[in-house]
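Once you scroll down, you'll see the structures, which are given as structure tokens.
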Structure I
Amino acid sequence: MSEAIIHEDEFPFDEIRDEHGDYFMTIGAAKKHTGYDESHIWSVTECESAWCYGPSHHYVNLIGYVVTHEPHDGNTYYEEEDWRIAEELAEAEIIKNLKGEKE
């Protein structure tokens with residue numbers, strides 16, 4: 001098995017999700033809804049302040065599954081910064097600035 005390739009960047013492919021725009025909860029549901037095989041299904045997991053897109057066999061900290069028109073090679077991962085952290089930092093900065101104005 002070759003070494004994993006990790007890109008610290010946004011997931012570059014268009015995500016196919018369920019009819020409500022949500023992640024698929026199972027690989028079977030992703031296959032049934034899209035007609036794609038497992039090589040087109042990516043797991044989305046939460047890892048160390050990032051969301052990781054990788055092969056579908058991951059299940060620890062699983063958020064769900066997305067499907068892409070492009071197949072994965074089973075060895076490539078994309079780590080996207082968790083947008084919630086940036087949002088929380090921005091809110092904390094606003095609160096800090098408001099407190100500074102009151103003093």
Structure II
Amino acid sequence: MAVYVDNARIAWRGRRWCHLVADSLDELHRFATSLGLRRGWFQAQASLPHYDVTVEVRDIALSRGAQAADRRTLVMRGRQLKLELRAQIALQNSQLRLFD
């Protein structure tokens with residue numbers, strides 16, 4: 001399992017931002033928590049699920065073992081996370097129906 005961070009450096013609100021993804025949602029959330037990111041900052045509704053991180057947090061992530069990712073890797077991992085997220089939502093919805 002691995003965590004990946006790109007080097008997008010998108011300007012927003014006076015800072016430069018990058019994207020953090022992983023091989024699994026659990027790993028992504030654990031790593032994000034270790035960086036001090038809040039679960040509420042997870043971009044679940046984005047085209048590809050991810051956390052936005054500043055360039056400074058990107059550097060910390062790399063120092064803690066995240067791998068630098070190109071766009072292709074980011075998209076591949078993001079697509080996998082989206083499938084995993086959909087499966088989790090479907091499971092939650094089916095469990096809720098048991099109690100209806």
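Between I, II, which one scores greatest on volume of the Cα convex hull per residue in Å³? Spell out each step's value before the answer.
Numbers: I: 126; II: 106.
Of structures I, II, the maximum of volume of the Cα convex hull per residue in Å³ occurs in I.
Work out which structure the value -9000 belongs to, where helix-only ellipticity at 222 nm (-39500 (n - 2.57) for each DSSP H run of 4 or more, over all residues; to 500) was derived from one of I, II. That value comes from structure I.
Readers should treat all values here as calculations from the given coordinates under stated rules, not as data from a laboratory. Everything numeric here is computed off the predicted structure, so don't read it as measured data.
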